[in-house]
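Before anything else, here is the set of structures, which you'll find just below.
Rule-based calculations on the coordinates, nothing more; no lab input. Computed from a prediction, not measured in an experiment: that's the story for all the values here. Cβ atoms are built from the backbone, for glycine too; each structure is taken alone.
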Structure P
């Protein structure tokens, strides 16, 4: 298959265990930090929020970089796809840089939205290996559920 041909997802496409391990390892800090923020003491919750927000920025930058790499490897990279691939990391880091200037609920919600937009982009992009959207779905689900736990906690304690 040439790099410019689309690769439709089929049930038979297998994802190597090493890739699943990488995806699950990248997802692990999300539920751990969310649990610490949602149910930990105040001295545990504050650094846990920093961990989940920082890790959100790191992972979104990674996902955008993967998409940038896939697009820039094409014989004729499409400028629009290259531009779109940097939007979610840019949004995540902008949201993170807004911390302590904007209420935490908005910061957490912004990260959650950035993950969802990246996921939509991943699933509607042409010429993507079938395994990539499935791996990004696992990572996005873990991140979004964890961020939703944090958002719920921020709403309860009035950090909106």
Structure Q
């Protein structure tokens, strides 16, 4: 199975948000939206077909997923509370396993840091620690064996917005 992990795009700073105490309601900035549109086009070239697009229920990740969905043929994003900030790798693994992925499945997960980096660590080296850093809008692709277990995935690539921009210009 392939797991395409995407960190949400640039969001409004918490201190300037309309509801600074409600982290769930921070939207993407116009710069974040524009960059994610560029990223989505490139990701669609690298991974042309996805079977599932799942997102944290926080507004900034939902908006990121909606932009990605448009690029991938209007696939409908699924909100998954297990992708909310602070959820553990074990919970995500249990959820992913419940979806019954096959070796041919490709799932895109839109989430947050440090959770996504910890998931990469858990899946690739068996330790739920950050082994990479996903900047806002960055993505990585993992090739995983099924059934999904700790330490059974291999990092295929990791790309930041800046790297994607250099590759496309």
To test your reading of the models, identify which of P, Q gives -11000 for helix-only ellipticity at 222 nm (-39500 (n - 2.57) for each DSSP H run of 4 or more, over all residues; to 500) when calculated. Q
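Here relative contact order in percent (Cα under 8 Å, 6 or more apart) was calculated and came to 34; which of the structures P, Q was it taken from? The partial results should precede the final answer.
Working: P: 34; Q: 29.
Computed on structure P.
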Structures P, Q, by FRET efficiency 1/(1 + (r/R0)^6) of positions 35 and 51 (r between Cβ atoms, R0 = 25 Å, to 0.05): label with the highest value: P
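Matching task: 16.8, 54 is the computed value of Rg and Dmax of the Cα atoms in Å. Pick the structure from P, Q.
Numbers: P: 16.8, 54; Q: 14.9, 44.
It must be structure P, since only it matches.
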